[in-house]
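Please find the structures below.
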Structure P
Amino acid sequence: MKKTLFAEFTAREGAEADVAGLLGEYAQKVREEDGNLAFDVYTKASDPRAFWIFEVYRDEDAFQAHLKAPYGAPFNAALAPLIEEDASVLTFLDAMP
């Protein structure tokens, strides 16, 4: 079964460009993962500091492989001081039949 989630966070005032740059590089790597089916990055139209990421992985194993990718921890470490939250807020989604 596919693993689908929505990640969100808010860039600190003035850090939007830095966050966007980090996300651009990270998204390219994630999209190359064998089990990644989607990694779509958005900003909220009414608040460009609000970042939303829609992620889909082939299955739980693909998601776990994503979590263990060597570029994940450095990305999160670089992102942490640039966002208001302690980390990305994750919401796991179930597809409706």
Structure Q
Amino acid sequence: MLIAVILTLALGTYVLRLSGVLLRDRLALLGEVSRLLPMAAAALLAALAVTAALTEAGAFAGFARPAGVLVGAVLAWRRAPFVAVVVAAAGTAALLRLLGVP
């Protein structure tokens, strides 16, 4: 049963992505809409990142996780290597939790 659900979702994803490629030339968007689409994608990604950083199981995740994300974001902005960003963010959150910060 689980395999059938996974295959159905995979097929649906494939068909949805394929329809975008096949219908690209047939669909005409207004100039303003096509200009705003990249910003909408960035806003959606930012909203997902903020939600994942601040909540856990529908409630506030505490201060350790957002602090770790903030450290990682600053290091990424300063163009630190990816491994350093991940290790520093995880280390910050772990250290704060070790000190008793929720």
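The maximum of distance in nm of label points 7 Å out along Cα→Cβ at positions 7 and 71 over structures P, Q, that is, the highest value, falls on Q.
Among candidates P, Q, the computation of relative contact order in percent (Cα under 8 Å, 6 or more apart) that gave 45 used structure P. If Rg and Dmax of the Cα atoms in Å comes out at 19.8, 58 when worked out from the coordinates, which of P, Q was used? The structure behind it is Q.
Of structures P, Q, which gives -26000 when helix-only ellipticity at 222 nm (-39500 (n - 2.57) for each DSSP H run of 4 or more, over all residues; to 500) is computed from the coordinates? Of the structures listed, the value fits Q.
Every number in this text was worked out from the coordinates using simple rules, so none of it is lab data. Just so you know, these numbers come straight off a predicted model, no measurement behind them. Cβ atoms are built from the backbone, for glycine too; each structure is taken alone.
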